[in-house]
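Structures are listed in the sections that come next.
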Structure P
């Protein structure tokens with residue numbers, strides 16, 4: 001099977017990691033991966049070239065109007081079976097290619113929590129796709145609720161999956177005198193980082209719990225200043241550590257006692273939750289989106305209300321002071337990810353979908 005991906009982003013993010021993991025697993029299974037990039041996407045090229053054959057087309061600027069010609073050339077020369085689109089920006093281009101090469105199966109991936117639009121243009125796009133892959137139940141429910149009735153059967157729920165070969169499960173109760181709490185993700189307002197800082201303040205001042213707070217991820221300068229001001233003004237300068245960008249995530253999780261995802265925004269999935277859980281790190285997350293489909297509250301982690309630092313602090317303290325419950329939660333979290341949210345499970349389901357489409 002020859003699989004083509006259209007990748008639009010200029011910087012590396014969750015969607016690009018999805019394509020990387022996808023291609024890596026398909027390559028292991030003996031399938032050929034091709035990725036169309038714009039020549040300007042140098043950062044994305046540097047990573048994807050390890051798992052796929054890279055082809056170029058002018059996806060950006062005025063030359064974008066002629067990208068379809070280059071993509072058609074790749075499809076014909078490489079005998080592409082499946083065309084995968086991971087960006088709404090590229091949907092029209094892929095729909096046009098589907099019009100010109102109707103035998104190629106066009107699959108659109110839904111990574112975000114957004115409803116379908118129903119104007120004529122978006123109806124045309126929806127009709128052209130052979131299938132839609134929704135990466136979480138939250139995304140799937142919203143998509144099917146707003147899809148054209150005749151197209152609902154095109155939507156398929158296939159959970160995101162982590163590359164389990166990268167992470168090592170640790171066993172047992174780890175917290176020592178100093179509780180190490182971690183967060184990884186974009187450092188922006190709607191990720192709830194300030195709420196986590198407030199919870200750290202409560203742990204220190206109200207419960208006298210020694211702690212180290214380790215935050216990792218790209219930050220908006222204005223928001224990073226706001227975080228630094230909070231830390232300085234609330235006596236947390238000795239307790240916090242900020243890491244701009246972490247490449248070695250397995251080592252990052254290995255250093256933690258608890259991982260927190262305090263998002264205010266609706267999360268479409270939760271890669272970092274799954275990675276931490278698989279690594280045997282208990283998690284505490286808000287239930288602001290798809291997290292509730294990953295974490296079973298009180299069993300494989302804790303779910304807390306959005307923007308409630310007091311309850312967040314209480315759950316962190318509970319895990320620090322209840323070693324048996326900590327160990328049980330770590331084990332059950334690992335087992336849940338292993339059975340539902342690994343890359344091998346994801347690709348198995350996607351390949352079944354591909355086989356079905358190609359049989360039509």
Structure Q
């Protein structure tokens with residue numbers, strides 16, 4: 001990225017090997033929503049010129065003399081790199097909630113250049129995040145372990161029970177994966193809402209077999225349709241997988257009494273405040289929760305999920321581009337023409 005909404009492919013020096021780090025030869029790197037927001041809007045953690053890309057899969061090309069890798073990872077292995085870099089010492093890390101690390105950083109953001117490149121350095125703080133891939137798991141699908149694990153965190157927070165009626169607001173990759181997992185956990189009904197008919201059509205082709213219905217939100221942001229589908233009771237579980245204040249409010253209105261609502265997607269940092277009707281919370285005794293990132297355990301669960309259900313879940317990867325066409329990759333995301341976009345250097 002050379003500036004906001006500008007990118008070039010350049011020859012650079014190969015990344016230096018830290019004695020406690022490693023070097024990956026990149027096979028694939030997904031384009032995350034965070035990357036897209038940074039590309040289109042800028043981010044102080046990505047000072048131009050900057051190499052983005054934090055959903056990285058590659059081969060361990062070099063290992064520093066003092067590097068400490070996971071016991072099952074060695075030079076030459078094909079690995080996934082978990083992007084949330086944690087201290088391992090704060091109360092949240094020690095408690096198993098590494099996604100909430102007090103001192104966490106993100107691979108692909110300052111001071112660690114990312115993986116939209118042929119090679120990427122794995123800093124010492126990230127070596128513990130290397131995860132050996134199942135031999136038959138394609139690299140492009142393996143990049144989705146990062147967002148899929150985050151989607152899993154949201155579903156676990158949603159706590160779907162047998163017989164629950166579930167609404168997912170947002171038909172992107174996260175919404176698609178959450179639809180699959182909600183059905184796996186016993187939901188009796190799963191519905192998806194989105195503002196884009198094109199995106200809903202793509203999502204329906206991919207996860208239509210687990211979704212009872214999907215619709216474009218009307219002027220009431222989908223509330224009326226949910227109430228009609230549920231006989232006026234509302235949904236038992238609502239996941240907001242879209243960065244929208246309107247969606248956050250609509251979730252409260254379409255939720256049933258004693259329902260659980262999870263805000264999965266964050267809002268822009270320059271405008272993070274949402275005007276919510278707290279009487280919905282009060283009179284319906286709603287539980288409103290947030291979900292952010294994923295833990296190492298959730299990454300492991302996700303990797304097994306992806307490996308066992310490649311044919312089904314791999315359909316979420318709709319576009320693959322070589323590094324030379326990375327500008328086209330971002331344009332595809334902007335247009336909404338695809339779901340998961342992957343760069344393959």
Structure R
């Protein structure tokens with residue numbers, strides 16, 4: 001298990017460190033400021049904080065000393081003349097995803113934003129350029145739309161560790177897109193997905209993957225917690241299979257995590273319907289599958305089972321070895337040392353949590 005947890009929260013960047021069998025608070029930065037993503041680049045240990053100032057807008061900071069000091073970087077900006085729709089100028093409203101470019105590209109960083117732009121830096125974040133090939137994709141203006149936010153957003157960036165020119169991204173609402181040439185060209189990968197909110201059930205785009213992840217041990221196996229169900233692909237997103245429980249607990253939600261050592265083991269954080277977005281029947285649980293989604297097991301030991309309104313946002317469920325951690329919308333942070341069989345409380349009094357990541 002990695003020994004540090006990074007949290008992006010409604011009121012700052014928070015880190016915890018595991019020492020002597022307990023999680024201890026290590027750092028609080030940007031107190032009072034919403035941090036949409038707290039991210040660590042595992043290649044070099046750099047910590048990143050994407051800020052969502054209500055007044056000053058989007059900001060981006062990095063630290064090479066575990067948050068003791070921070071350097072402000074130039075936040076990604078849309079080129080002059082860029083438009084979300086005809087006559088609607090594009091500006092960066094939110095940084096929703098970060099991913100490093102892999103060992104082959106040691107200075108490469110990807111950013112996903114609202115209103116649907118993907119940005120690339122080739123100099124470790126000093127400069128970001130809009131990936132024009134995706135922004136100019138023929139489906140974007142008419143086939144992408146907001147899901148929970150006013151505009152489309154790129155919230156998931158999955159770089160294939162075997163071939164770092166190959167990247168899958170998740171867009172709400174558009175679906176899954178793939179590039180095999182570092183963003184020069186793109187392919188839509190929505191076959192097998194469905195969306196009951198679309199007037200055309202065979203639409204090319206408009207799907208709402210809440211989060212997209214790949215199995216570390218086999219990156220051809222991808223999972224998504226979708227707005228309408230849970231989907232899994234065994235062929236690098238060429239085809240998707242619905243593995244959600246139509247009448248069970250594991251169906252609607254936002255977060256998903258896959259075991260480091262088993263591409264068939266995954267966890268989701270179920271929520272009630274998209275209308276209420278609360279814990280199901282006032283009880284918090286995590287669901288785990290050990291067989292690629294054929295069956296799901298409810299894991300409740302140590303979690304509140306009454307009068308609970310918590311849900312888990314898309315970047316707030318993380319795993320490392322046998323360990324899992326998740327944070328909730330009401331500021332509860334939970335930890336499991338045994339793949340979800342039992343849960344411990346780290347803190348009940350945090351701000352709303354936007355992201356959770358295990359790091360070294």
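Quick note: the coordinates plus some simple rules give every number you see, no bench work behind them. Remember, it's a predicted structure, so these values are computed and weren't measured experimentally. Cβ atoms are built from the backbone, for glycine too; each structure is taken alone.
State the single structure among P, Q, R that was used to calculate helix-only ellipticity at 222 nm (-39500 (n - 2.57) for each DSSP H run of 4 or more, over all residues; to 500), giving -500. Before the final figure, lay out the partial values.
Working: P: -13000; Q: -8500; R: -500.
Here the read-out was taken from R.
Given a computed value of 40, 21, 19 for semi-axes √(5λ) of the Cα gyration tensor in Å, which structure among P, Q, R does it belong to?
Matching structure: P.
To test your reading of the models, identify which of P, Q, R gives 16.0 for mean count of other Cβ atoms within 10 Å over residues 93-100 when calculated.
Numbers: P: 18.5; Q: 16.0; R: 23.0.
Of the structures listed, the value fits Q.
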